[in-house]
Structure 1
Amino acid sequence: MVAALLMPMPYAALFAALAAGSGLPLLLVLAALAGIGSAVESVLWETALQHRVAREALSRVASIDMLLSFASVPAGQLIAPMAAALLGVPFTLAIGAGLCVATLLAPLISAEVRGLRRVPAPA
């Protein structure tokens, strides 16, 4: 699960590259890597949920997972333009890169998440 959680890390590199004023080719490569990494991480995360959460609780757990995953989006959409106006776009993007790294590494604080392994298929 550690590798899966780190797959979207190119998003942080993308924000950093935008902050640094990098050229379009690098931005395109980082965007593609971020999208691929995010897609792979999402599939692995959803698979882990389905293997580890009891069937009768899966819809409730999945809905809470999605709610918490997307709850910060409106706040970010409100705060980002104000931060860019106050702090400047490059600094705001650098803060975004740092927040990406922090939110991707935060689940790894849990030993249970770090120790999560693939469940063997039933025989």
Structure 2
Amino acid sequence: MTKQAENEALQSYNMLGSGTSVSGKLNSNGNLRIDGSFEGELSIEGKLVIGSTGSVTGSVRCAAAEIEGKVKTDSMTVAGLLSLKSTAEVEGEIMIEKLYIEQGAVFNGTCNMTRERV
């Protein structure tokens, strides 16, 4: 993939809409927004956004994440910033570089932080 194609992929959003349910393994070179439900393994090279109606159960690997919905994970690795909005509910083990939690967000689990990109 050319550098221009990589940049275009990271600037666009793939979307899993509200009312849609998917299970399995999903890989994306770009960004992904989930307003429906996903169960399985996510590998996103860009930013993962889980909307307020969205839910993810399974393992997650991404460059950055913004969560408004629900996540239940045995392993979530975010290379950059993980942002938990006030409506977020996250349960499980996360490994991150940076963490931002708004008042009202719920996090139950373990968090490992590193200064190096994970």
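State the single structure among 1, 2 that was used to calculate distance in nm of label points 7 Å out along Cα→Cβ at positions 26 and 106, giving 2.8.
Details: 1: 2.8; 2: 2.3.
It traces back to 1.
Given a value of 21, 18, 13 for semi-axes √(5λ) of the Cα gyration tensor in Å, calculated from one of 1, 2, which structure does it belong to?
On the way: 1: 31, 17, 12; 2: 21, 18, 13.
Among 1, 2, the structure yielding 21, 18, 13 for semi-axes √(5λ) of the Cα gyration tensor in Å is 2.
Among 1, 2, considering only relative contact order in percent (Cα under 8 Å, 6 or more apart), which has the greatest calculated value?
Largest value of relative contact order in percent (Cα under 8 Å, 6 or more apart): 1.
Supply the structure label, taken from 1, 2, corresponding to helix-only ellipticity at 222 nm (-39500 (n - 2.57) for each DSSP H run of 4 or more, over all residues; to 500) with the calculated value -2000. List each step's numbers first, then the result.
Details: 1: -25500; 2: -2000.
Answer for the origin of the read-out: 2.
15.6 is what came out when mean count of other Cβ atoms within 10 Å over residues 34-41 was calculated for one structure; which of 1, 2 is it? Before the final figure, lay out the partial values.
On the way: 1: 15.6; 2: 18.8.
Only one of 1, 2 returns 15.6 for mean count of other Cβ atoms within 10 Å over residues 34-41, namely 1.
No lab work stands behind these numbers, since they all come straight from the coordinates. What you see is a predicted model; the values in this text were computed from it and never measured. Cβ atoms are built from the backbone, for glycine too; each structure is taken alone.
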